[in-house]
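Heads up, there are several structures right after this.
No value in this document is a laboratory result; all are computed from the given coordinates. No experiment lies behind these values; they were computed from the predicted model shown. Cβ atoms are built from the backbone, for glycine too; each structure is taken alone.
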Structure P
Amino acid sequence: MQVAMKLSIKSGMRAIAFNVFALHALAFAITSQAIAFTAYVSNEKGNSISIIDTDKLAVTKTVPVGHRPRGIALNKDGSELYICAGDDDLIQILDTKKLAIVGTLQSGPDPELLILSPDGKLLYISNENDNLVTAIDVATRKAVAEIPVGVEPEGMGLSPDGKVLVNTSETTNMAHLIDTQTRKIFANVLVDARPRAAQYTPDGSELWVTSEVGGTVSVIDAASPKVKQKIGFEVPGLSKEAIQPVGLRFTPDGKRAFVALGPANRVAVIDTATKKIEKYLLVGQRVWQLAFTPDAKFLYTTNGVSNDVSVIDVASLKVVKSIAVGSFPWGVAIAPQ
């Protein structure tokens, strides 16, 4: 009787253990499926888009596109990728399922960067050669506004509520703040030389602007709006001229900022509360733009001169992989598969 009971208990324990193992395996499978993403990289001199499976950490396809592709952005559901084909003076639309160009949008001459409104209805494009920002209705594919800005418009940013559009002008050295309802500039903020990226903190309280030649990040109080602080960089062994801040991203919780430092071949990690540099991460040569995976666990950097992408583990602040792509990678966008 006791033997039978012991055997029954052992069998029951084995069954429980097996079920627990099965549940863990199922959870792992679900998690693995949930973190499968696709990264899109524009190759400026290769006239192509590299498609990266972030699970395999490898390029799965290269799609030919227009001339000198730079800025790229996904639509709201990730079904389309918008590509600034600068030397063709237009925006190309890549179907992310077919991986083929399915249409174009008219922009001004030499479109450089673009950003989608939070509701996904409008696409804002900086046109470098005519000092205009073009607003395009995504549904109708038609331009609905042209907004005059400074000389050589570049960076594009939006407040979290979508009420303020920011454009940086590289020659005017300003961040232009635009009311998205009136589509008029309501403030011009002077920053250091050759401003590139413009990003609001996730809570919308600050606007950060990188200055490539100035070598700084200007922190602008969103309410004023005035520059309240500037962040400089010092990398041992490098001259100040080699440190050129360009791409910029915040973690979703707003606690850290990552800044691409161009020919310094580093990404600076900044504590947004103290504005102090936590670490410099060595990546590929001539780092340009940055993008998080949707779960914010990894950060991808485009490295123009080394023709590759660096993958950074956000938790450990370590580069875990380098992926070869096309010629002179510039822009990057990432979406769920």
Structure Q
Amino acid sequence: EAFATTVAFLEELADHAAGDWRMGEELYSGLLRERELLGYGAGELHERGERAWAELDEQLRELAPRVPGGSDDWRATMSALQADHPPTLEAMRAEYEAETGRARAFLAERELVSFADGEACRVVPAPAYQRPVLAVASYLQPPALTASRIGHFFVPFTADGADDETIAQRLRTNPRAQLPTISVHEAYPGHHWHLSWTAGRTSPVRAVHRSSYFTEGWALYVEGMMREQGYFADPAHELAHLDARILRAARIVVDTALHCGDMEPAAAEEFMTTRASLTPDTAAVEVTRYCAWPTQAPSYLTGCLEIEQLRGEWMGGLREFHDTLAGSGSLPLGLARRAMAGRP
């Protein structure tokens, strides 16, 4: 009843609502500078996104021909890789679980991070309530302000009763080439490792406050770090990693152009299908999200680049850097920089 009442109110409001959905450069830049404590505004962020996209496009064009059957048309190569996927939803869950275990073992063998006592990541089907509304993998952290270090990696099962074509499409959008990148991002050393390591190491305020620029930046940073360390040994796995990264660069360009320029949603959707590898339906959903949630979409790559800069300035070892930065919580990156500077 409450939901229906809210919908009716919004439908009535839509008939006479006025104003511009664009945030505008002043407010957008203000959030970057004052909330995230970054040293630049929307204009520079847009330029950073364009530079990153161009660099990644070149890398993808060079890498794609190394994939069997691939060419310098990296979008077509990525599309072809969708044919190789787990045969069933349960097989998809099992392969994600195996990849999650491989990533954890890789970290332990290389001594790239420390692990919290009692931590574990359970790889399970997405809960029933989530399946109709979320078609991608996700992560649920241990409850804040508790002693638990158990997190849950939700594998994107279809809703109960889904037809065969819906299930087949879900399997195609979780090809084996992408499983390593997604497992690294959601589990080790991405969201699960970060949030299980942080739990109990920070003040209560830091335990409940989270900046998307840190959390999503961290998860994208560790994808690149794992590539550097040799985790993505198969060219198809490496291509999928770069494909995920160029999507984040395209998000920066589109989000800033939508809210601080004159880009229209239709042009944004075209950009995301031609400059990234999204399908038209997925691009439409993504752009609707950007219009409604300004500054969030750029957080992934922006945060990643800031963390990479912090790592370049760090004078100690790699595991110490990871433990120290992730142990500071999920601070706005300007504060994270200060936290790192205050440590030996």
Quiz item: Can you tell which of P, Q yields 46, 38, 20 when Cα extents along the principal axes in Å, for residues 61-140 alone is derived from it?
Solution: Q
Self-check item: Which of P, Q leads on distance in nm of label points 7 Å out along Cα→Cβ at positions 301 and 317, largest value
Solution: Q
Exercise. State the single structure among P, Q that was used to calculate helix-only ellipticity at 222 nm (-39500 (n - 2.57) for each DSSP H run of 4 or more, over all residues; to 500), giving -3500.
Key: P
Quiz item: Which of the displayed structures (P, Q) returns the greatest value of relative contact order in percent (Cα under 8 Å, 6 or more apart) on calculation?
Solution: Q
